[in-house]
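Asker: Following are the structures in question.
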Structure I
Amino acid sequence: MMNLARVHEAIAEVIPERECIVFRDRRLSWAEVTDRTRRLADLFRRHDLGCHRERDGLQGWESGQDHVALYLNNGNEYLEGMLGAYKARCAPFNVNYRYIEEELLYLFDNADARAVVYHAAFAPLLEKIRHRLPKLRLLVQVEDASGNALLEGALDYEKALSEADPVPLPGDLSEDDLYILYTGGTTGMPKGVLWRQEEIFYSALSSKSPASLESVQRRAVSAPGIRSLPAPPFMHGAAHWVAFNMWHVGGTVLVQSDVEHFNPDDIWSTLEREKGNTLAIVGDAFARPLIDQLRQKDYDLSSLFMVTSGGAIFTASLKQELLDLLPDIRILDALGSSESGAQATHVSTQKTGASTGNFDLGENNIVLSEDLSRPLEAGSDERGWLARQGRMPLGYYKDEGKTRQTFPTVNGVRYAVPGDRARMEADGRLRLLGRDSVTINSGGEKIFAEEVELALKHHDGVYDCVVCGTPSERWGSQVTAIVQLRKGKAISEEELCATANEHITRYKLPKVFIFVEAIVRAPSGKADYRWARETASKALGV
């Protein structure tokens, strides 16, 4: 039974003294994390939080468990919050800490949050909305450098743990217990994706497919103890997926010291000090400043052998720059989504060279035709939908319509179709085109925003860019590029178009360029297309 709480405790039984989480001056062993998360579970249960209705009889968009909001920066408390909730049979969910008041209110209300674990820095905003959330019954505040006082009625995290009991796991933990991941909301309103824990374990949280808890234990004991630093916020699925993947082979999760800003020196220094083996990032937004920092300062990164990236484009030119600086590493592009888990991978090395966009499909992943009627064959040259069959989510919380739309049944087979457009190349590899929700329909042609972004980033003067559509009398919608240039660079629109035209056909080239001091991205590093459209509309007066 692959319940996430049971898996973690099973591993802790066989490697109790190995480090589980390292964060600043805290070095928490597996035994210590077990104790702390049992105490947190006891705290939740004392407030009558848990599972009130078993999965049997519930629809895919329904939940019988209490939901716990994790409104936190990275740190041991985030991962403890997930495990502690699972041990109490609650379902934790991720909160984007950059949300403003109305966005936060929407999320908490949509998720029916009964409890929230939050950093003190977020207390003032939480105080503004708590009176509008009648279902919220427990507030647990984590002390930080903000100095904000404990909210009235809230519990201090460490004090509450010290007063709770490390009660062993209850006997009713189930593989049906929920794992909830809210989508980022960068293209629409956030949606809560509901997974059975056993399904998410095999779909995203384990690189292999162990058949039992005993096989998980054997693997953890025999594994070398990989030390991994997931650099993105844990509230981004890809980051805590990496953390759980490392845990599930008995590894150690490293957390950088500066969790409020993206600090390349802190990340490299943490890897150097802790002899980190793997680093997880989100595409160019993370890679470029990390590469720039490597050119400014020397680090002993001899222990590092893998850099993984997911969630955003990692251009081939930047991959090659990183490989030139760290020639012994492998770069793993991981493709997946909240609604599908891990779907495909691509590996670049100094020997093979760097490329972007082509992936090796994982098991049970296919490309469905445009009309969702059939799988596409290799070399068909048709554009279709990246899809998954087999293990997948139950649905979206409280949204029957979108559940049926995203998880359709085709010829008797249920699929997850999150909205990524793709085609099958002649060699059987996947060619990712882009997310349908940010596709631009210009002059009757569908143009994928990510494809244009990737083409523009081949110019070495482009630091970052995001592409969106804006209204046009002639084209209906025109391709609009919002570009951040490298400092000191002056590049004409014609030069940018010429570079892009080496990689995409002319009709896909931007009709309009908007140059900005900085591109705004989600904390995860993903493109924020709502910001892009608002910025373009304001600049163009439309």
Structure II
Amino acid sequence: MNPYREVEEYVSSLAGVPVRGEIPPEGKGDYAFPLGFRLARVLRRSPAEISREIAERIEHPLVERAVPEGGYVNIFFDREEFVKRLWEEAVSPGFGRGEEGRRYVIDYSSPNIAKPMHVGHLRSTIVGESLKRILTYLGNEVVGLNYLGDIGTQFGALIVAYRRWVDEKALEEDPIKELLRIYVKFHEEVEKDPSLEEEARRELEKLEAGDPENVSLWERFKELSLKGFERIYRRLGVSFDVVTGESEFVEGARRISQELLEKGIAKVWEEGEKKGAIVADLEKEGLNHPVLLKSDGTTIYLSRDLASLLWRVKEFEPDALLYVVAIEQSLHFRQLFTIARKLGINKELVHVSFGMVHVEGMRLSTRRGQVIFLEDILDTAVERVAAEMKGRGTYSPEDAEKIGVSSVVFWMLKTELNKDVRFRWEDVTSFTGESGPYVQYAYVRARNILEKKSGPFELLPPDDAEWRLIKLIARFPIVLRESARRYSPHVLARYLLDLATRFHNFYDHNRVLGDPREGFRLWLVTAVKNVLETGQELLAMRPPSRM
């Protein structure tokens, strides 16, 4: 068992309540438990008195001494015993693995057919992929699902635009960019001729009704788009277990709308622009009356999502369904989950929301053509990294690709999900600072040492510099579980930054090869490499061989 967890369980049993340890300020111990504060109200005694009493009772092989301080019990570990607990585990490939045994369905990426994947898609794609990897590593069964936007008003617009303005040669050469061009042109022309919107609406109705010509066009748009998406997914190392689309749930959306109407969860709207539409009655929940089915029988995003949710529950029988989607869709998911619960769905339903991505202060708008293509972002990152590596004399195309793509991935993941990402090239691809290359450079340094000599190991009592690094290595399994608990890969990303910083500092001030403590420090470097390598893979980064 992990030494931190072992002591947590022991102290919890001693106190009679579950308690989680904290990292205290420097010099105050190795681990701290706020037991006095936790128990003061129950026992009606002062926090300091409770902490003092519990500290006096602590006797455990991992604890050298326990010191009460206010409402805290500060633990000083027995260093030798601590290292013994880690000795084999920290250098094993499966360090930190779990056996949680839950089943998840994670909806992520979900680009729109016939539109390019831009930098705004990256956060959903990478957050979802890394969550899938972390949860799987912890012993869960995870279904990664790509739910494509392959139906909706944009397809009526695209069909009209295709018939009027498509350049077939350009479509064959670069289908996504040509589809974007005619989509943007449609919205430019609508401002001159508003009747185009009505024409697009009629084409969408025909598509949903199964018109052969419109369906054929839609299938072509979809096939061309998927080829473009797959090229980007390969570069990112992203894969899905299931790829489905909104179009598959049109009939289900109509059925569920009628069912909600019959059960009194929905009603027919009787006035204004929504007259004749079926709407969900969520007024008591403060969520208004969202449309489920338009008056002309056309389905809408919410009802299709609801039909898809019910299918996922039936098909996969998950414990939890996660939706990795921008924070702007928060109202939609509150409405969706509320309706699902009214239908008796008692699964854990989670909107893993995240902030926007800002590139040079520009918000993205496909309609206006303000799109920063994701593939261009990746290409630029690789070019910048390649230039840096050439200056260092370490360039290889394979490693430049790994580092460049990983730099973009890490930049998206290191920020807390509820915050916006500010994208600055000088920071993203920097080999120093809070960046992906900085983490990867620590890994490469450890790897270079071990290529020269990888053992044998010698178990010794750690000195202060080694001890600071060892304590951080030991927290890896705890960090993984915290990332999973919070559904936030940023917890792991920040930890890898801390570990890289600690290792760089150790490397700069301590010899490994040729030092009297070489055998012990080779074990330590192996453990650092192991954690950094596993951590990168769980964040969908690819460890390079040199930098």
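Just so you know, all these numbers are worked out from the coordinates, no wet-lab data involved. Nothing here was measured: the structure is a model prediction, and the numbers come from that model. Cβ atoms are built from the backbone, for glycine too; each structure is taken alone.
Asker: Here helix-only ellipticity at 222 nm (-39500 (n - 2.57) for each DSSP H run of 4 or more, over all residues; to 500) has been calculated and equals -17500, so which of I, II was it run on?
Answerer: Label of the source structure: II.
Asker: Given a computed value of 177 for volume of the Cα convex hull per residue in Å³, which structure among I, II does it belong to?
Answerer: Matching structure: II.
Asker: Determine which structure produced the value 0.80 for FRET efficiency 1/(1 + (r/R0)^6) of positions 122 and 514 (r between Cβ atoms, R0 = 41 Å, to 0.05), calculated from the coordinates; the candidates are I, II.
Answerer: Working through the options, I get structure I.
Asker: In addition: Of the structures I, II, report the one carrying the highest value of FRET efficiency 1/(1 + (r/R0)^6) of positions 10 and 258 (r between Cβ atoms, R0 = 30 Å, to 0.05).
Answerer: Going through I, II one by one, FRET efficiency 1/(1 + (r/R0)^6) of positions 10 and 258 (r between Cβ atoms, R0 = 30 Å, to 0.05) peaks for structure I.
Asker: Starting from the value 11: which structure in I, II was relative contact order in percent (Cα under 8 Å, 6 or more apart) calculated from?
Answerer: Values: I: 11; II: 15.
That value comes from structure I.
Asker: Identify the structure, out of I, II, from whose coordinates Rg and Dmax of the Cα atoms in Å, for residues 2-265 alone was calculated to give 17.3, 51.
Answerer: Among I, II, the structure yielding 17.3, 51 for Rg and Dmax of the Cα atoms in Å, for residues 2-265 alone is I.
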